[in-house]
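K.L.:
Pasting the structures here.
Derivation of every value follows stated rules applied to the coordinates shown; laboratory data play no part. What you see is a predicted model; the values in this text were computed from it and never measured. Cβ atoms are built from the backbone, for glycine too; each structure is taken alone.
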Structure P
Amino acid sequence: MNKIERLATLNRIRKLSRLMDTAIGIPGTKFRIGLDPIIGLVPGAGDLVDTAFSAYLIYLATQFNLPQKILGKMIYNIGLEAVVGSVPLVGDIFDAFYKSNMRNLALLEAHIEAVEPELAAVAEPIPESIEW
C-alpha cells in the first residue's frame, strides 16, 4: 500500500470512528455521542452490528502493521464494549462513555506517530480529545 492509500485508509478510520463515537453533540454540554450507543438500543442485533463495524475498523487498522500488543489492546476495547454493551440500558450508557473506536484510533495514531511521523503530519488532526 502506497502513502496515498495509507493516508486515505487512516482518514477513513478517523471519520468512521468519529461517526460511531463522537458525531453528535449533546446540546448545552460538551459531551458527544455517536451512532454506537444509538444502534445499541436495538435489542440483540444493535450490539452485533456495532461489534461488526468496530471489527471492520480494526481490520483497516491492521494494514498499518500494528504490533501484537497494540492489536490486542484494540481487540480488548471492542470485546469489553461488546460484552458490557449487551446489558440492556446500562450497556448503552457504557457505550456512550467508553468510546472504544476513539480509543482504538488513539492507539493507531500513537503507533503511526512513532513509526511513520511523515504520515501523521499529513493526516487530519483529531478535534475531540478523549481522556482516560
Structure Q
Amino acid sequence: MNRNDLRELSLIRFKEAKVLLQNKNHEGAYYLCGYAIECGLKACIAKMTKRHDFPDKNTVNESYTHDLTKLVKAAGLGLELDKEIKNAPAFKTNWSIVRDWSEASRYKKYTEKEASDLLSAVADKKHGVMKWLKLHW
C-alpha cells in the first residue's frame, strides 16, 4: 500500500459513505466516512517516507492506529491543524465532529443527523476536513 493507494481509498470510502447516507444506511455512512479520513491521514504519513530510508520506529508504531488525532501527529500535521483551527472557526467545528470518530463506530448505531453531520464536516467545500487533508497528501 502506498501514498497513491491511500489517497484513492480515501476518496472511494468517502464516495461510498455518501451513497450509503443517500440510501438511509446511516451506520455504514458514518463508519466509512471516518475511514475516508483515516486513509487520507495515512496518505499524509506515507508522503513523509523517503524511498530508501528506513522509517523511524516511533512513526511506524504511531501510524498503526485508527485514532485520527494520533494520526494527525504521526503525519507531522499537528501545527498545521492547530493553525487551521485557530484561523477558521468553521474548520474547528468540523474537526471537532470528525475527531470523535473511531473504528469502534462499526459496533454502534447512528442517526441520520449524526451521519449527515459527519459527512458535512468532511465535505464542507470551504472548511471541510477532506479539503484540508488534500492540501497535505
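K.L.:
Kindly point out which one of P, Q the value 14.7, 44 was derived from, the read-out being Rg and Dmax of the Cα atoms in Å.
P.N.:
Going through each structure in turn, the value belongs to P.
K.L.:
Determine which structure produced the value 2.5 for distance in nm of label points 7 Å out along Cα→Cβ at positions 38 and 86, calculated from the coordinates; the candidates are P, Q.
P.N.:
P
K.L.:
Given 12.4 as the derived value for mean count of other Cβ atoms within 10 Å over residues 62-69, which of the supplied structures P, Q does it correspond to?
P.N.:
The structure behind it is P.
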